1. Assign the value -1000, calculated as helix-only ellipticity at 222 nm (-39500 (n - 2.57) for each DSSP H run of 4 or more, over all residues; to 500), to the correct structure from P, Q.
2. For structures P, Q, which has the highest computed value of FRET efficiency 1/(1 + (r/R0)^6) of positions 56 and 384 (r between Cβ atoms, R0 = 35 Å, to 0.05)?
3. Quick check: 31, 23, 22 is what I get for semi-axes √(5λ) of the Cα gyration tensor in Å, calculated from one of P, Q. Which structure matches?
4. Using the calculated result 24.6 for mean count of other Cβ atoms within 10 Å over residues 64-71, pick out the matching structure from P, Q.
5. Match the computed value 15.2 of mean count of other Cβ atoms within 10 Å over residues 192-199 to one of the structures P, Q, and report its label.
6. Have a look at P, Q and say which one yields 11.5 for mean count of other Cβ atoms within 10 Å over residues 120-127, as calculated.
7. If distance in nm of label points 7 Å out along Cα→Cβ at positions 272 and 368 computes to 9.8, which of P, Q did it come from?
Structure P
Amino acid sequence: MFRPFNSSVATVVVIALLTCLVAACGGGGGGGGGSTSVSSTSAQTPAPSPAQPANVAAISVDHGISGVPNMPFVSVTVCSPGGANCQTIDHVLVDTGSWGLRVFAAQLPASVALPQQTNGNGSALAECMQFFDGYTWGSVRIADVQIGGEHASSLPIQVIDPNYAAVPGTCANTGAARNTPTALAANGILGIGVFRHDCGAACANQAIAGIYYACAGTSCAPTAVAEALQVANPVTYFGTDGNGVIVSLPAVAGAGAASVSGALIFGIGTQSNNGLAGAQVIGVDPSRGVFTTTQNGTTYGGSIIDSGSTGLFFSTNRMSACANPNQAYYCPSATEQFSAVNTGANGTTSAVTFSVGNAAQIWQASGGAAAMPLFAGPAFVGSQVFDWGLPFFYGRNVYAAIEQASTPGGRGPYFAY
């Protein structure tokens, strides 16, 4: 879920999960070109780095695939079931606003054979993950996955492949295809938000055009899919550390930074390094994963905390958008100070202060730095959404607790910071 800056660098993209903001998703049971890093296939998955605990994966905010700022990346190892052959893929987007792992078919050598997922009738399953201005299309496959030292066995993932069957019209009718790393500005998406599955009960109960499809040859038709067969949040497969995640990034000065190193920590209250401490727990709607933000008298009832968005996105009349082609961002004459109050579904309130700078000027002055804490823009998903994107994460530990999971802060789903 992200929005790039400067269409001369990359096409303006908003990956915000339409499925869950428009239809109920969770509901008590579900939820530039650069090159891909290619590792040699091996007989076993790699061991975690001895420099960090097994439940930690390194995050890098860098220039990535297309030079888009405010994109946090990790490396993910995908293996054929049983771990006989593996492929490590770098620059996979860390996304607390979606659920499930998505990688490109072109990044998987023939030796990493992933079985096709089928529905209850034995038909091959494909998925169209529609976002606000585009979509990814491809088959649902079964893989063993390693992130840091955590392992998920027999995980359903989406393998993005525009050549798989024929893309249905009900899929391709939402914006542009994001079926290459260049179009996506990443080598994949690691969805680690608050739900277990990427559609949940909504898709288990009925066939919804534009999401899951049963395919025979090149023909695909919408189908209902049991939750256990849907693309799943890998964290829920991690055993002891499967109740949630922490995204930990250092503070960044307003002028930006060429790169930032942080950590993706698995589990909440399961190890000595992932305690909740004094973080405020903001409960979210168990069906849609949203809470309420109030800012300058405006109430946003569908607010999200989304590491996959490259700015804070909200509407205000205090400042103007940048000139074309960067009108997705604000360009105030001077840095503006704001305050807001987040109210969780659990009644917890949390005051947040933040600053917004002139995105075009900061970008030019920094020489195109990768980490930009003052980036914000006009609301892009409607008047009900305040999108707390990656600038919100700088200088914070941000927790995402998965639905139904027990944690020191109560049962998920919730965010905390």
Structure Q
Amino acid sequence: MSNSPSSDQPDRTEAGLGAADQTQRPPLPNLARDTTPENPWPLHLLSAKMNQYISRCDPIWVEGQIIELKKRARVTYLTLRDLEEEISVPVSLFPKETARIEGDLEHGMRVIVRLKPDFWKKTGRLSMLGSGIRQVGLGDMLERIERLRRKLQAEGLFNAALKKPLPVLPQKIGLITGRDSDAEKDVIRNARLRWPGAQFEVREVAVQGVNSLSQVTAALGELDEDASVDVIVIARGGGALEDLLPFSEEAMIRAVAQASTPVVSAIGHEADQPLLDYVADWRASTPTDAGKTVVPDVEEERLRIGQARATTERVVRLFIDRESNGLAQYRSRPVLAHPETMLMAREEETDAARARVLRAVTVSLDRHQESVAHLRSRVRSLSPQKTLDRGYAVVQSRDGSVVQDARTLEPGIPVEVRVAAGGFEATVDKIRDDDPRDQPG
């Protein structure tokens, strides 16, 4: 609790304690956090401090909907509920405040009121004192909806590129509507008139009042998570602008924009256009129109199938007739009437070609055989063996290298001499510098 002046703290005598108790017990603490089981506050001190604290709270303007209304001789008691959450507070209005209102307060009315917290010390009851109460008029509502529409449009929530196409034939249709409502019957009846096998997953919720926003949004999230639901229809019959306000609330608009399942808006009549119509993937003018939109017409589909079947049969027959005529023309040609004639001509051409190829191969082989024989004789004439046959010899040193210069040898060194047939070992006796090629003869 907050601090309070020391003068506000009652003494032990006022609390009913004797002088002996005052001398034995410590003084009461100023702050709530300083209290202990041994030194607690008396209850009236707690109540007094709460009254002081709450009385310093500033009044504040709030908006809500009247869900309870009781009129007494001097005081009117209201219960205001939040427009989106399950939160409500009691409000007390004195006669001078209710006298300023044009008309009477009614259950379900949306109002703006200035609240001042009030704490009654004797019972510890917290209440709200209302002043300056006034009804939210139609012009105010329209202005607020228009501001929200421009805001959401600037964010791109109404962009046509974000809208998801409706399935051609949904396996299951999610339907969010009022309990036992005409809108529910219209959607289901018209859908099954067009497609008798249409399956529905229905969520009956409040479609007007303070609970409608939370219940419709919760049902939308539940159906969106159901993988078997291919499209979701939000349907409600016509009504006053105040009745359709939940379908223009920002929380519902954003929930529809975030849904992964296509959503169809079927709220009211053609003239009614809540913000839900702008964000939905498809806008139906009425619940009846929604029932006709989400499923195809079985009779139209049968007619289309019959037309497609007839067209396919006609095209196939024309194709078969055209190809049959073409085959008949090919079969009447001489080449197909007597195919052996073509084969005989090709047989003669094949024999002539075979003879030409055989002759060309034979000539080529003969020419290449002569060339190979000539090359063989040249290789043999240039071989080392032919040189040796003409009387030459090859002299190798001890390391096996061929001796080409006599000056690389020394007298007494053994060498190996190879002749045309075999070889022998010899020893160098004398080294000569003259070149035998310089000698005559």
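1. It was calculated from structure P.
2. Comparing P, Q, the top value of FRET efficiency 1/(1 + (r/R0)^6) of positions 56 and 384 (r between Cβ atoms, R0 = 35 Å, to 0.05) belongs to P.
3. It traces back to P.
4. Numbers: P: 24.6; Q: 16.2.
Computing mean count of other Cβ atoms within 10 Å over residues 64-71 on every structure in P, Q gives 24.6 only for P.
5. Q
6. Among P, Q, the structure yielding 11.5 for mean count of other Cβ atoms within 10 Å over residues 120-127 is Q.
7. Going through each structure in turn, the value belongs to Q.
No lab work stands behind these numbers, since they all come straight from the coordinates. Predicted model, so just to flag it, every value in this text is computed and none were measured. Cβ atoms are built from the backbone, for glycine too; each structure is taken alone.
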